[in-house]
Structure P
Amino acid sequence: MITPNYKLDLIDSNIISLTFETFREQSITLFRMSEFYESPFSEIRGQKFTIDNFLFHYMTPKGKIKYFSFWDAYNIPGESIYEFFNLFYNEFTQSESELFDRMIKLVDLAKPFYLISALRGRKSDFEHELCHAKYYLDENYRDKVDYHISHMPLYLYDEFKTNLVNMGYSNDDSIIIDEINAYLSTSSGKYVKNNFVSDSEIEKYQKKLKHKFKKIKKSIKINTII
């Protein structure tokens, strides 16, 4: 029997935060929900897919899969989780079933909420995922972020988008904008330049978005459940 171990926190009454000890436990618990939400493959994203279908898309001809060692943390909006559990209801894995049982005691799955996860001790990953959650749940914050990103020169946006898609993110502007904000708000300037945009003009937008997220972090309230 596989029983992943994780710490569960409830942030601001509508963000479920899971802290895992290993990538294996985190992946086993969340990869199907994550793929259902934002897979770059249309046969998987928003669809009822099998493990065979998942493996076919992510396994190389030589049988290698880098997926489970590549993604450090996860973020999934409640709306997608609600759809996933309705679609896969009779086909949960054990870890999904246990998580579902815990979640329904904390939040109304039909109302806005968010699920994030990271490994213990990886603060930057946690903040990146928290940024996603607040962007989804806080309309005022989201409007301010969208304003700044919409005023970003197109060449900066396009370069950022190209590198995100090449990294494995879905080519969907709603997801791309969300990721641009999360990376600019929580990553170092060096990381952004090395991985996404080398032009120093990006620093201006990173400074503004970091400032917005810093205010958000100060206001959160964490209640440890398990």
Structure Q
Amino acid sequence: MSKPFKRGALVLPILIYSDESRAGKDSVRKHITNSFAFHAEHGRAHITCKGYKFSTCIKDICNKLYGWAGVHRGTAYERVPSLRDAKLPSIGYESVVDLWVDVGRFLTDIEPTVVARQVIAEIQQDLTKTYTRTMANRMDVGVSVHIPVITDVRRPEELEYFRNAFKVAPLTIKVNGDPARTVKKGMDGLIKFDGPVFDVYNMGTANELLDVVKSLVVPQIIMQALALVRKEYPEYE
């Protein structure tokens, strides 16, 4: 029987990207986080998983600047996706997505890693809140792995920042959407990964995408998480 060991704050980051908009990145993110919300225990490894979106702070800025023109908070567009197609004639945009892209480009042209830094700060805050509460006097609960699932990485500088920010190289997932549904925006397709990439093809229905994530993507993530635990805690075996 393996000896007990202290609960650890291991982190396995996941980056989800695509060469086009509307490929299904957010849907893949939600399916991954929901999977671990319902099944977090894997042997002696407890997996927490949360989604982090680059676009969150961009959407908040746009809402504060142009709420008067009909630009809603980001959560409204998640609840009602059709709002993305509403025209914004008073500020000269065909859709709110075009506004988000322009504001995001403007901010990252000034400082390419400004949004990436905000995401890392949020992850660090979550780790502090999650693990400081559960570590004290607990030597029997195994190891915890936190999996931040990050979407909307578009610039090479952002990718490099994430590679340097984490102890473990991010697991990258590329979502390939149906060309009939995807749209190429100005900042799409700027980055190229030279490491292993897990391809997800979103060419069918929403249920088919869910099946792909549950049957192929989530098992791969679990395998990577348990490999990280065994590496950091050899006594896990």
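Look at distance in nm of label points 7 Å out along Cα→Cβ at positions 33 and 89 for each of P, Q: the largest one is in Q. Here helix-only ellipticity at 222 nm (-39500 (n - 2.57) for each DSSP H run of 4 or more, over all residues; to 500) was derived from just one of the structures P, Q, and that gives -17500; the source is P. Taking relative contact order in percent (Cα under 8 Å, 6 or more apart) as the criterion, the highest value among P, Q goes to Q. Comparing distance in nm of label points 7 Å out along Cα→Cβ at positions 81 and 97 across structures P, Q, the highest value is found for P.
Each of P, Q could give distance in nm of label points 7 Å out along Cα→Cβ at positions 25 and 129, but the derived value 2.4 comes from Q.
None of the figures in this text is laboratory data; all of them are computed from the coordinates on show. For clarity, every value in this text was computed on a predicted model and none was experimentally measured. Cβ atoms are built from the backbone, for glycine too; each structure is taken alone.
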